[in-house]
Structure 1
């Protein structure tokens with residue numbers, strides 16, 4: 001099924017020509033899709049009726065969803081206005097995305113966290129997505145559509161996108177990069193405001209470095225030694241820390257872009273002072289890195305978040321040793337904001353909709 005959200009303007013022009021329309025109709029369609037967040041062909045008033053009907057039939061023909069592949073199945077809203085979306089498709093599969101408005105800073109922004117796979121094969125032991133296993137890769141159109149549909153549902157304009165939801169982006173490299181380019185060139189989100197997060201798939205890091213794009217690379221580290229990381233992030237057995245470090249250094253040397261190191265703090269597992277010192281040693285000679293310490297959002301896995309005091313001390317140890325580190329403010333806990341949680345509720349027959357305070 002062709003998804004127009006995965007097509008650039010030149011490709012939409014070619015689509016219009018294939019459907020017997022002048023190429024400029026493709027440019028008109030691009031404006032409806034990417035600038036006006038329109039998903040209903042019937043509302044695209046400057047397109048001929050025959051073209052609109054062809055689009056409806058060509059892209060699934062579900063009258064309640066219109067153009068594209070996704071439907072909004074459920075939405076939960078936290079007190080801080082973080083919104084968790086559950087999307088469904090005709091094949092019966094579901095995926096999640098999160099919209100996070102940040103109004104506290106001097107420059108308000110809206111960040112969309114989107115999924116690149118349905119499920120995940122990496123199997124990080126603390127992750128709700130991994131508990132469900134891997135089902136399929138998400139197309140570039142379905143990635144872009146997550147952003148467009150969240151903008152349409154909320155009337156908010158997304159300023160930042162992180163490929164950090166369900167799945168491992170570099171195990172779906174080509175579609176992820178195509179989505180990044182469409183979000184940049186068509187939706188209008190700056191390349192520097194796009195972040196791709198990986199669990200450490202070195203071939204993907206190397207390929208991205210060669211792209212010379214100005215987007216941000218985030219690496220989910222979660223442990224400073226191979227023994228612990230083999231347990232927490234099993235892909236480490238294939239891409240151990242020494243090799244990962246070489247890839248990260250190479251990325252920085254080729255792009256000049258700072259790398260974000262993500263570290264989820266798990267009580268009694270990876271949050272000791274000794275491990276903080278090990279992490280500082282691992283990063284000591286690695287230029288352009290920033291550690292983002294993340295409070296754990298509890299899932300069905302048997303882990304607990306570190307206490308605030310432990311998290312602050314972990315950060316202090318890194319800073320004392322010259323490592324740039326921040327502690328992320330927890331968002332979306334009351335709406336099960338961690339990747340894969342809402343989808344698992346649906347599988348278990350639990351209700352989805354819950355407004356703030358509900």
Structure 2
């Protein structure tokens with residue numbers, strides 16, 4: 001097992017990464033001090049791992065909230081169901097909400113925990129690659145809106161992240177590939193050596209090799225923990241973690257959160273960010289080609305069909321990084337050197353959208 005720490009003073013918390021953690025009650029005794037626990041999961045994950053988690057949590061009082069699976073259910077209605085269960089079971093402020101599942105479950109459970117009695121503890125138990133490398137760490141919680149991705153939410157840090165890597169053995173190949181988009185992102189924003197490693201070891205990752213997966217989970221969490229530790233509320237460097245997301249979120253919102261998995265949209269968004277960087281004169285075409293090849297080898301989309309450039313731009317205009325009506329983008333000078341800017345040629349954005357979105 002590997003342990004990392006998100007350094008946030010009195011709200012610091014550990015990230016535990018290892019095989020078989022769900023079946024080791026000592027970890028839950030240490031990191032879930034509450035007597036009353038609400039486990040939030042979905043109809044796909046609960047049949048696989050809820051019994052093991054419940055064994056680890058006993059003898060606490062355990063109540064379950066099982067939600068429908070899928071990004072389209074990441075709504076106020078679903079969060080309301082979680083809150084209804086907390087109220088109906090008379091949970092007090094010293095309870096803990098445990099999120100068992102992927103990023104959608106984690107975001108909604110965390111948002112409900114942030115809202116209930118103005119904030120109760122929650123623990124992330126991520127079961128997808130995307131959640132283990134990204135969404136479970138950092139305290140961003142919330143729901144989608146028809147007008148935009150993650151527009152409604154709160155910063156609410158977990159008290160622990162417990163990532164059992166054996167859960168990835170049941171992950172469908174499409175979900176595994178989607179998680180790799182967020183892994184690739186970390187190399188692009190600040191670690192060119194990690195990007196090189198991914199180019200060399202991608203086939204092992206696609207085959208589900210446990211050692212390769214454990215390595216990328218650890219390195220991804222290490223990078224994110226460091227960034228969150230110095231910029232919890234995205235007033236500076238943390239915005240770099242949104243590389244590709246302004247484009248990708250537009251694709252998700254424009255298709256009603258039904259067509260693309262989050263990681264698939266981000267995969268296309270990473271390539272768009274690279275292309276936009278080249279169009280703006282920041283990045284060489286050779287480096288864009290490297291990004292394209294890795295995205296293609298990961299079998300992630302390289303363009304978004306069914307969405308016009310105009311519709312994509314409309315959704316981008318309500319992105320959370322917009323300031324003074326100007327869309328700020330995360331772009332790159334080279335692989336491993338990302339930056340946030342609103343200083344780019346408008347024509348470059350137009351050309352990028354026309355090249356990568358279309359009906």
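Every number in this text was worked out from the coordinates using simple rules, so none of it is lab data. Given the structure is predicted, the values throughout are model-derived calculations rather than measurements. Cβ atoms are built from the backbone, for glycine too; each structure is taken alone.
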- Out of 1, 2, choose the structure whose coordinates give FRET efficiency 1/(1 + (r/R0)^6) of positions 175 and 271 (r between Cβ atoms, R0 = 35 Å, to 0.05) equal to 0.95 when calculated. 2
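If we compute mean count of other Cβ atoms within 10 Å over residues 143-150 for structures 1, 2, which one ends up with the highest value? Please report the intermediate quantities before stating the final value.
Numbers: 1: 25.9; 2: 18.2.
Largest value of mean count of other Cβ atoms within 10 Å over residues 143-150: 1.
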- Across 1, 2, Cα Rg over 2.2 N^0.38 Å, for residues 111-230 alone reaches its greatest value in structure 2
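Given a value of -9500 for helix-only ellipticity at 222 nm (-39500 (n - 2.57) for each DSSP H run of 4 or more, over all residues; to 500), point me to the structure among 1, 2 it was derived from.
Details: 1: -9500; 2: -14000.
Traced to structure 1.
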- Source structure (of 1, 2) for mean count of other Cβ atoms within 10 Å over residues 167-174, computed value 15.8: 2
- Note on the structure: Working back from 0.96 (Rg/Rh (Cα atoms, Kirkwood Rh), computed), options 1, 2, answer is structure 2
- Item | Ranking 1, 2 by mean count of other Cβ atoms within 10 Å over residues 151-158, the structure that comes out highest | 2
